[in-house]
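The structures come next, written out as structure tokens.
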Structure P
Amino acid sequence: MTGEPNICIVVPVYNHAQTVGPVVRAAARHFPVIVVNDGSTDATAAALATEKDIQIITLPYNQGKGAALRVGFANAERLGYTHAITIDADGQHNPDEIPGFAAATRLHPDAFIIGVRDLVKENAPLGRRITNDLSTFWFKVQTGVPLTDTLCGFRSYPLRAINRLRVRSQHYAYELDIMVKAAWAGISLRAQPVSADYAAPTSRLSHFDPWRDMLRISLLHGCLSAQTFCVPALLRKFSATGELHNLSCGQRLKTILRHLFSEHTDTPAKLAWAVGLGLFCGIAPIWGFQIIAAAAVAHVLRLNKAIAVTASNISFPLAAPFIMAGGLLLGHYLHTGALLPFNAETLLREIPLRFAEWFLGSIALGLLVGILGTVITWLVCRMLPTKEDSPA
């Protein structure tokens, strides 16, 4: 972005009558403040009414922190602000650290600045440290970004980029979801060290429910991790930014299939190894787990999972008896040096009796077919004309 960032403060508040006033007054010394009163039922409205030079948005009923932040961000951008620094209303964060976020925002105006606490140094409750460590681990799995705190509400959001992300999570899960979607969309995430006061009596006023909200966050992590495993990076970016949803159904399907089958196929060798891996897993004696094994190994080796999974379906029902018979024949030959006479009627009886031979033969057959498939695919790819890939 160009020009000096126009920064405001967004404070989501729900039933924090005791602490919101001091937080808002301290924040207002630095930048204009927008308070989103998320349907508070205590004296929060009365406490805010005494504050001057702040904008107050009142939601008719409690909708959760995610909804309050959405409303605050949309309103901030509508008023012409380019960045919003968020600070919780419970008094845990020090408003005097806002200038540090502003400096980081001016230095990196396109970045999403994340407050990072030292929970051990700040003597945070053990349960909060554990939940944060778990969330941080899964966040790195999903994005590759090595943050040490993913649950801190003290942040600086680049509004134009953030408001265009497709984030459906609610409550506290929203803050995690928007971080992951921002990383997928290519927005730089930068850490900003902050303090947290867990010794003050008001520090226990947070509405973060360790059971309910962690269940929501755990379910979100499961969904995001599944997407990380199954969906190519470029498709995750399109999904996070809403580009896929702007296409017609036909274009969307074509784009999805195109990227599913083109990821990690930049060389003939990579494509060929994906085919060979799938063929091996489809024939290997891991019946019922061929697809899972092909996808998992392809993921680790950074091969195309869609191609590997497709090739692993070589053991479809009509082909399965021939594959089993081939494994048994090859295993018996490798073990004895002789051919095993049997027919289709005695196949299922022979395999349990000669399980070790069938197991060995299936691995050998899988290796042979996998190598053959790899070589043939590589040769075909080398002979085919190539063209530059174009964006969807």
Structure Q
Amino acid sequence: MKFGILKERKSPPDRRVVFSPDELVRLKQLHQNVSVKVEASDIRVFTDSQYEDLGIKITNDISDCDILFGVKEVPIDNLIPNKTYFFFSHTIKKQPYNRKLLQAILEKNIDLYDYETIVDANNRRLIGFGRYAGIVGAYNSIRAFGIKFELFKLPKAETLSGKEALITHLKRLVLPPLKFVITGTGKVGNGAKEVLDAIKIKEVSVENYLSKNYTQPVYTQIDVLDYNKRKDGQVLDFTDFYRNPKEYVSDFERFTKVSDIYITGHFHANEAPVILTREMLQSNDCKIKVVADVSCDVNGPIACTLRSSTIAEPLYGYFPREDKEVDVFHPAAVVVMAVDNLPCELPKDASEGFGEMFLEHVIPAFFNVDKDGILQRAKITEKGKLTPRFSYLQDYVDGK
């Protein structure tokens, strides 16, 4: 079995990689019949020589590899027919900008696996960069607060060596008694929590968060039934919310009245209610000053996310009364941080963590006849057709 590690070609450049040099060494130790080639790259967080020093071949031609691993979408012109590819395709939600990519994958007879579709039998994602998105999102939320109110200046996360450096900088700050609310208890939400815990911000219960004042910074982490309620007033369980999202409305306004910083780490289904509405943001008793929208669904559940922002220009102001973008320093502006590729700011940590997860959860499936169905569930295309699990994408492929 021949594995190839792709050079990232999408712009802006992404320095992440699926496997660090050390992880590839581990892979070869665990599975002696695997050969690996790494496509030469001048932007990857690990240099070509770091791979070569560990005996891993660097090449400009990976066309003889069977399975090719990238991070971001592979440009259509660079797709090699009749291969197996793993990358984030951004097609499974029928994203219009990638329709041609999926069409080309089918035309070129490529078997496509998307990291977002690698799930266990209970449909829980097994790998991803979510933890690192949450870590950088929490850091950026505090950085944004410092900029907006001219209290302190933190360096950009991308200029620092990794997570520990971020935490070191945050620990030097003396924060006012801010209240942070995190939506979501998955990898993103827990990544944000990891940072707040590391800098000794106190976690409090929802009840205390909503009803008490504090002389120190505090946070609460909430799940879907904390910020959504059934229209008929019944109190049911998570399953009901996931099965019947249309029966719910947002109950997030009680948090907007007491929160300074909101960090989003939620999963949002298409039919679920908007979480933070324009009306909530317009309300005179809305206290939110910074929204770190790690989820970054434009025109989605967070009304102030008018567009995604960039690592180069991560912040913009939102003027609730007129529902428009303004300068961050506009006196009535809520600061929005909506960078859609946050893990790129911690490329080394994110790559190492991703490779560890892939080695643990996915690589065994190549050698145990996929006994747990991990590869089967994740496969989007096969022999020029959509697999049954992803047949719902046919109208998208057809341009309808």
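Every number in this text was worked out from the coordinates using simple rules, so none of it is lab data. Quick caveat: nothing in here was measured; it's all calculated off a predicted structure. Cβ atoms are built from the backbone, for glycine too; each structure is taken alone.
Tell me which of P, Q gives -8000 when you compute helix-only ellipticity at 222 nm (-39500 (n - 2.57) for each DSSP H run of 4 or more, over all residues; to 500).
Value -8000 for helix-only ellipticity at 222 nm (-39500 (n - 2.57) for each DSSP H run of 4 or more, over all residues; to 500) corresponds to Q out of P, Q.
Where is FRET efficiency 1/(1 + (r/R0)^6) of positions 300 and 332 (r between Cβ atoms, R0 = 35 Å, to 0.05) largest, in which of P, Q? Show your work: numbers first, answer last.
Numbers: P: 0.60; Q: 0.95.
If we compare FRET efficiency 1/(1 + (r/R0)^6) of positions 300 and 332 (r between Cβ atoms, R0 = 35 Å, to 0.05) over P, Q, the biggest value is for Q.
Taking distance in nm of label points 7 Å out along Cα→Cβ at positions 84 and 244 for each of P, Q, which is largest?
Max of distance in nm of label points 7 Å out along Cα→Cβ at positions 84 and 244: Q.
In terms of percent of Cα pairs over 38 Å apart, which of structures P, Q is highest?
P
I have 2.4 for distance in nm of label points 7 Å out along Cα→Cβ at positions 132 and 268, calculated from one of the structures P, Q. Which structure is it?
Values: P: 5.4; Q: 2.4.
Derived from Q, not from the others.
Identify which of structures P, Q gives the largest calculated value of relative contact order in percent (Cα under 8 Å, 6 or more apart).
Numbers: P: 13; Q: 18.
Once relative contact order in percent (Cα under 8 Å, 6 or more apart) is worked out for each structure, Q has the highest.
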